[in-house]
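Take a look at the structures listed below.
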Structure I
Amino acid sequence: MKYPKIIIAFILISGIVSCSTGYNKLMRESEIAFYKGNYVQGAKKLLPYVNNEDNNQLIFLMECGMMLHAAGEYEKSNKILMGAAKLADNIAVSISKQTAALLLNETKTNYKGEDFERVLIHMYIGINFLMLNDADSARVSFKKVNDLLRDINVTTGKSYKQNLMAKYLTAIAFELSAQLDNDDNDREFAYIEYKQINNLDPGLQLVYADLQRLSKDLGDNEDYDKWVQKYGQQDNSPVNAGELVVIFQAGQGAIKVSRGHLLNDVKMKNGINVSVRKIPVKAGVTVAGVFIALKIAEHPIPQFRKRSNKIDHLVINVNGRDIAKTILLEDVENTAVKNMQDNYSRMYAKVAAGIAAKAVASLAVGVGAKKIAEQSKKLGGVAGLIGVIAGAGTGTALASQIKPDLRNWHTLPANLQIGRVFLRPGKYDIVVKYMGKNGQIYKTDKESIEIKKDRKTFLNYRSLY
């Protein structure tokens with residue numbers, strides 16, 4: 001009876017290796033459409049899957065929501081992204097379960113999103129609300145961004161900084177509410193946000209004019225004089241001005257890739273070596289045998305690789321004059337790279353110990369099966385075959401169980417930027433110039449807009465290269 005059980009086990013293992021290819025293939029097709037600018041086509045490829053309650057549902061929701069956002073379908077995007085936010089909140093995975101799942105192949109578990117991805121779900125919900133001119137809902141979503149960051153810090157011991165883009169857009173949303181309702185309380189809240197941003201990043205020149213403008217609007221002459229003395233005269237907005245707010249999402253976000261073969265990582269290899277020597281092992285299981293069994297295993301902790309991001313910023317040209325540019329407030333790609341490296345630093349010792357335990361246990365089973373085969377007279381000529389399968393299959397079995405989870409939000413930009421222009425009421429021809437890192441203009445977009453007194457006009461741009 002040993003023979004069929006062993007054969008069945010290896011058949012099942014081979015099935016594990018191929019079961020995740022469907023997701024990866026589907027994302028490639030949808031992503032190609034997205035980065036060709038076919039946003040709706042890309043979203044349609046994912047729509048049949050967003051309601052499937054499987055372990056990929058969250059990633060499908062995030063990707064589909066982003067594609068609809070890029071298409072300007074802000075209401076539809078929010079319907080999808082609010083479903084993603086709710087699902088992300090409900091997927092709670094403990095650290096111990098997370099590590100165990102990682103070792104067994106985390107692609108088989110519910111995708112819960114990286115910390116920064118779950119935060120950005122709420123960021124994009126807020127941006128959608130701003131584009132829909134719903135200031136109250138927008139600021140609730142932006143507040144959720146930094147509330148979630150604080151929760152992550154408390155529950156995981158990580159140390160994430162507050163999201164400046166979310167705080168800045170929160171201030172803009174408060175200003176928008178103040179303008180719509182003529183409410184000085186909302187102006188005060190906006191002013192508080194700007195002061196907090198200034199404390200978090202005193203070098204952010206963008207906020208200097210805001211501090212002067214809001215303190216003047218609130219009649220706080222003492223604060224106004226303080227800001228002018230500290231930064232010089234920064235607020236040059238015209239009387240009765242309206243405003244153009246430009247949101248820019250630059251380039252392609254970083255994606256997860258494999259670190260390659262497990263044993264190519266010297267730090268991980270040393271960790272496995274130390275861990276194996278601490279485990280009481282059965283006769284026939286050696287450190288050398290463990291490393292032979294792990295020879296083809298892939299590193300289970302992925303890394304983020306940056307992709308294309310050729311546009312440094314946008315220049316905003318109004319009626320033939322370059323008068324403003326966008327400023328980077330959220331560096332998504334560097335956040336992804338750093339967070340994953342921080343995760344590696346925290347996790348590698350535990351992961352190495354888990355891999356060692358898994359390898360030792362697998363080798364012990366193989367040795368045991370081989371001994372049974374050699375001792376069994378009933379199996380006759382089949383005994384040698386079982387020994388070969390048990391020995392040669394150990395490395396394949398481990399390789400199928402130790403794999404990186406390469407799922408991540410592929411349609412995120414490399415960074416988020418904002419530009420602000422205060423203009424007198426009237427109609428304007430706007431040219432937005434996509435500027436490369438060496439000052440070259442990659443392309444231009446043209447818009448005709450109308451600026452109204454004490455109102456904000458929002459434009460949302462995305463580069464895909």
Structure II
Amino acid sequence: MSRCPALLIAAPASGQGKTTITAALARWHTQQGRRVRVFKCGPDYLDPYWHALASGAPVHNLDGWMVGMDAVRARLADAAQEADLILIEGVMGLFDGRPTAADLAQQLGIPVLLVVDAAAMAGSFGALVLGMQLYQPGVPFAGVLANRVGSAMHAQMLQSSLRDTALWQGAVQRLVDGKDGHLLPERHLGLIAAHELPDAMERLDRAAEAIGSTPLCQQPWADWQRWAVDFPSMPAAPSMPPLLQGKTIAIARDAAFSFIYPANLDCLRSMGAQLAFFSPLAGERLPVCDALWLPGGYPELHAAKLAANTALARDLHAHVEAGKAIWAECGGMMALSQSITDAEGVQHPMWAVLPGHARMQTRLGGLGMQQCVLQGGVLRGHTFHYSRFESEAPQAARTSRADQPVSAQSGEAIYAWRSVHASYFHAWFASHPAGIAALLGAVAVQWEGGAYA
């Protein structure tokens with residue numbers, strides 16, 4: 001049993017500023033010399049980059065369905081043994097999704113710090129906070145932090161609107177950057193990752209300075225202990241089967257292919273794989289490998305540069321000619337296609353390993369938790385994309401939504417073309433390691449209803 005102060009930072013909806021507040025808290029406490037571990041609820045690749053930079057520690061995802069509650073508890077118990085403070089950023093609104101961030105807080109006894117964008121509020125702030133408090137009895141609350149507040153007078157109006165003023169943890173004024181207008185800038189799939197901005201740490205320092213002046217951070221460290229949570233030790237997880245022992249898995253990793261969960265890398269290593277990272281954007285060739293994982297990211301933003309890496313394209317074609325496996329997720333699938341048409345309607349030729357064309361669009365093309373059946377088990381994950389893919393390649397299977405039977409097959413297509421498997425589906429590897437090993441060439445891939453080499 002380990003005991004550690006913990007907060008789950010949540011909001012009434014997306015876009016309230018909880019990522020900025022979470023990263024600011026992590027940075028501020030790290031500056032005070034404390035060891036901070038940060039986690040992110042739900043499927044998200046981009047927010048964790050900011051939290052990792054702010055805390056100086058790896059950031060893992062927590063989700064009762066995709067990750068599993070035993071794994072969630074084990075991650076938190078391990079963190080509590082080494083950390084002075086645990087911060088968990090919620091997903092969307094506090095009561096959105098299934099399971100919700102509120103469910104996680106209630107099951108684990110972690111108090112919620114509610115972040116509310118109060119820019120256009122006064123007295124209604126108190127009503128909203130009261131409703132959030134009462135909506136699901138049993139969810140512990142640490143208090144509320146008003147974000148994007150205009151002035152000291154505005155903050156006073158917000159504080160006085162609360163039925164229980166003891167909940168008030170302070171106000172943060174709107175944090176903007178003079179160059180682009182946003183402290184943590186966004187684009188179509190979420191925040192721009194921290195490693196893509198040369199002044200990322202400066203931005204975090206500004207956010208930490210702002211939150212450091214709130215009552216939340218001005219209280220003595222001893223007062224944070226009232227939010228301490230007991231994290232029971234968990235039995236050791238079963239050892240991974242050595243299905244990839246002696247295999248080298250090449251993994252594209254750069255600004256075009258950055259949607260990589262650290263836990264997925266852990267899973268591959270636990271199965272015995274050696275990992276060889278390379279950067280297509282830097283003009284690097286395919287490393288000597290037995291299989292290739294092309295994760296998601298933003299190939300559409302770097303299409304011309306990726307297409308110019310003709311040596312890599314030749315390597316990929318030779319890889320497939322040799323019958324070596326490729327698993328390509330979302331952006332990785334788009335890069336393997338014949339072309340990508342960007343948001344301005346310009347068509348960019350790509351590596352032409354997989355027949356098909358990707359086209360960007362302004363509306364969401366897919367969102368939500370997904371699952372599929374292969375190798376006699378269920379692989380869990382999610383989808384989130386603003387493009388559509390049209391291909392003549394055979395569809396080996398389709399995913400289904402988390403709230404459907406796995407046989408529904410109403411979700412994303414999974415294409416099988418020679419030794420390539422590709423989909424908009426982002427997999428959580430530890431949910432079914434044997435399935436991932438198969439996609440990476442360990443054995444023939446057996447989908448429900450058919451077998452593909």
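If FRET efficiency 1/(1 + (r/R0)^6) of positions 38 and 310 (r between Cβ atoms, R0 = 35 Å, to 0.05) is computed to be 0.95, which of I, II is the source?
Details: I: 0.95; II: 0.30.
Going label by label, the one that fits is I.
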Original post:
Given structures I, II, which gives the highest value for relative contact order in percent (Cα under 8 Å, 6 or more apart)?
Top reply: I
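If Cα extents along the principal axes in Å is computed to be 68, 50, 40, which of I, II is the source?
Working: I: 99, 44, 41; II: 68, 50, 40.
This figure was derived from II.
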Original post:
Given that helix-only ellipticity at 222 nm (-39500 (n - 2.57) for each DSSP H run of 4 or more, over all residues; to 500), derived from a single structure, equals -19000, which label among I, II identifies that structure?
Top reply: I
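Taken together, the values in this text are just the output of simple stated rules run on the coordinates, not laboratory data. Just so it is clear, the model here is predicted, and its values are computed rather than measured. Cβ atoms are built from the backbone, for glycine too; each structure is taken alone.
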